Structure P
Amino acid sequence: MHNLIEKIFKKRGIADANDLSEEEKRDFDNWQKILSKDTLTIEDLRQFLQNQIDVITGKWQDYSLENTKKAEMIAYFTCYKTILQVLDSPKQAREQLEQQLNLLL
């Protein structure tokens, strides 16, 4: 357990993570995951980008949001989507090559 979390537990009189509610446990697990990483992985970046794309898509479906606000999100969406496609391009190239090679069999 990270030192900061231990201090918070001690201050609040929590002996163990098992004493937490389900919601608190989710927060604790998230804190642990964040505090235990030194660097981001490609998968972390991929997940972040997909989450941002999903947030923007959700906002575009909100009819109460002004169209000008929705239009402002196009640049962000395009940027996130492009980076995600770049990250996935080696995988797609490999799949295409495998299909071509299978045709030669």
Structure Q
Amino acid sequence: MFTTKELSKDEIVLEAKGSLNGEPAGDFQSRLDELVNGPHKGIVLDLTDVDSINSSCIGRILLSRKRLSEQGRSIGIRGCSEALYNTFQLIKFDKLIKIER
């Protein structure tokens, strides 16, 4: 369900697949916390194969953004479905997090 790929010593990608609801949401949040506590300056979430995401995951991404920003680090999203992108736009998430489609 989750794969981590180190692109360089400064950037790491967390790929997720499926729905980020229920148990997978908890796993996603744990994996994200591990990366936030790690050494990489940039974290990229690849949500290309994610069809839905719950509010607690969105909240965790925002909290991670805040923590990383305070440390001079960043988080972004690379790839997401049209439906997920529309959800992000609806809640103005795209104004806070860089989203590359």
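Work out which structure the value 0.25 belongs to, where FRET efficiency 1/(1 + (r/R0)^6) of positions 5 and 61 (r between Cβ atoms, R0 = 30 Å, to 0.05) was derived from one of P, Q. It was calculated from structure P.
To test your reading of the models, identify which of P, Q gives 1.6 for distance in nm of label points 7 Å out along Cα→Cβ at positions 69 and 93 when calculated. Structure of origin is Q. From which structure (P, Q) was log10 I(q)/I(0) by the Debye sum over Cα atoms at q = 0.17, 0.19 Å⁻¹ calculated, if the value obtained is -0.92, -0.97? Checking each candidate, the match is P. Comparing FRET efficiency 1/(1 + (r/R0)^6) of positions 13 and 85 (r between Cβ atoms, R0 = 35 Å, to 0.05) across structures P, Q, the highest figure is found for Q.
Here helix-only ellipticity at 222 nm (-39500 (n - 2.57) for each DSSP H run of 4 or more, over all residues; to 500) has been calculated and equals -12000, so which of P, Q was it run on?
Source structure for this number: Q.
Which of the displayed structures (P, Q) returns the greatest value of distance in nm of label points 7 Å out along Cα→Cβ at positions 29 and 77 on calculation? Greatest value across P, Q: structure P.
Values quoted throughout were computed directly from the atomic coordinates according to the rules given, and no laboratory measurement underlies them. No experiment lies behind these values; they were computed from the predicted model shown. Cβ atoms are built from the backbone, for glycine too; each structure is taken alone.
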